[in-house]
1. Out of P, Q, which one gives 29 for relative contact order in percent (Cα under 8 Å, 6 or more apart) as computed from the coordinates?
2. From which structure (P, Q) was distance in nm of label points 7 Å out along Cα→Cβ at positions 76 and 364 calculated, if the value obtained is 3.2?
3. Using the calculated result -14500 for helix-only ellipticity at 222 nm (-39500 (n - 2.57) for each DSSP H run of 4 or more, over all residues; to 500), pick out the matching structure from P, Q.
4. Determine which structure produced the value 2.0 for distance in nm of label points 7 Å out along Cα→Cβ at positions 108 and 308, calculated from the coordinates; the candidates are P, Q.
5. Ranked by mean count of other Cβ atoms within 10 Å over residues 20-27, which of P, Q sits at the highest value?
6. Kindly point out which one of P, Q the value 4.2 was derived from, the read-out being distance in nm of label points 7 Å out along Cα→Cβ at positions 164 and 356.
7. Consider the structures P, Q: one of them gives 3.3 for distance in nm of label points 7 Å out along Cα→Cβ at positions 12 and 172 as calculated from the coordinates. Say which.
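Here, each number is a calculation from the coordinates, and none is a lab measurement. Predicted model only: the values in this text are computed from it and were never measured. Cβ atoms are built from the backbone, for glycine too; each structure is taken alone.
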Structure P
């Protein structure tokens, strides 16, 4: 389990390191907010497409070796990005990173679902989610400390080297006996797409990823351009926000057991939607507080959501179900959302983007509340 946390940490760090680095990349490569958002769309698109077909790889070499390949691909993408002299090469590197991260997700989640009992699954996923949340905490901190010494290219090379070392570690101690995935085919995909809960899962994950990673991706570049804050100040706020997220994640198992999966998700979505809407009008000290608190509880949702995925469809093609749901969610929440926020920001309409995103999250929360049959098997009576 610890090795999976390390693997998902680097899977996330390879992607989110670009958010706190982006103000420096903007300055050197002369990028607009729309271009910044489009680059994150490249990561999410490649993540989604590769994840959809990752079953071909995991069915041949097993889940463990698939994770090794994922970490190696991310390391290569980070190295390419560090060498980038223009936006095109940077896009190639970020696409490579997205491809590696997409390869990890279905295999990592499937390994937990097959090894952990349903009663302990929410706690196991809460432990697993320490990895991505820690990556989002460490990334702005690394940028704050390392950019003055290494520059933004040196930061990317450093993360690439560590990611390569993680791949070797996982191959040595975590790859054996991990099982194999189901090979995706049209019949399986058709069966999955006939399940109404699949579409509810897509909406649920899209909303949560938009409020968590979508905003995180674009916020540093957006705030540096639309406020008097420096990149260092914004990254300091992001670091504090992720400390709170990880602290809440330690309570996730208890919260989910007490309230149940669906109630936890609905409550956190409403709270996050409210603070996302306030981002559109907040200024000064209030804006600092909102930036810190907006993602505070989102991390609690993911263990509950991943447990919900285990209830959808049959276990034999679970990795394909996971891939389909997260494919759509990543494309929308972590790709389309920051791209649209960046585009609206260039036209001075960033506030409208935050308001629309808040409305989307509230709509999904209402849909989950009304659909009581969804994700109810592990809720308290």
Structure Q
């Protein structure tokens, strides 16, 4: 039996970890022992604990409770805690997801004491190193032993950066193995799709009609912290709600909620706050989010994960960022990059809503990515 330490901290990682934990419980309980470490990067109850309860993820074996803070302070606290856990647990490998400070901290701690790193969501690139996430994911990839890319694009990116296709085992950080594995989030979306609407009443709670509302999410620092960008985003959403007579549903990330009144102009803040069509609601659970995604008319988001979930449920998507890691969505025409540009957002909305021939190719695997990853860890970490 191999032992793995799984590092999670941000809400998307908690959700992704559900797929791997479920695969271990269902198929590999005699072969893999999973130790879960929650860094506490997202410490809000609505952004963290609810996902453990709802998705059936095992309770964390450790919680570092690092909380918020500057990138350096937060990451340093995580490195210290993770290193101590790795030295005590002596695992065969550490599993890291995505591109957060928790990912970076795990990569630094493990690489320094030579614990093999398994990076899930390897190879994703925005080609914008001003994004902290871009730096985190590149650094993690280049110290990893097993790299699992959810897309062919990510797999190709790794090759372009010098990762070789034909390395032979034993695999190490100097001799890594790269995979096009499919996406664990697609696994989750398939698994929880039918459950979502049975176990949630969010549509009824907010009096939403199927295909009658826009689902929006805004949480990235460069959107929330820069008043000009935040004003452009909310002005576009407000105009769409008024001109198209559509409800806009926006589950408010704690960061966005905190900065909204401070960074929006007084006039726009008043319009948004008093609008009957702008529903600024509390953060939603994963199952509630799936129900919203399945039933909306269109998604508008700066979240990488939500871009993909929109695609899973065959919903057009306006990307509120200057670039995306999920370039295949843009290339196939189901998503348009509009950044925080009001005119481009309105134009992208019209373009997507008028196009009745959008296609959604099977970019993200067969829904069994987590099982594949488990089998490969068993084969190469023991």
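1. Details: P: 29; Q: 16.
Only structure P yields this read-out.
2. So the calculation was done on P.
3. Q
4. For distance in nm of label points 7 Å out along Cα→Cβ at positions 108 and 308, the value 2.0 is produced by structure P.
5. For this comparison of mean count of other Cβ atoms within 10 Å over residues 20-27, the top structure is P.
6. P
7. Q
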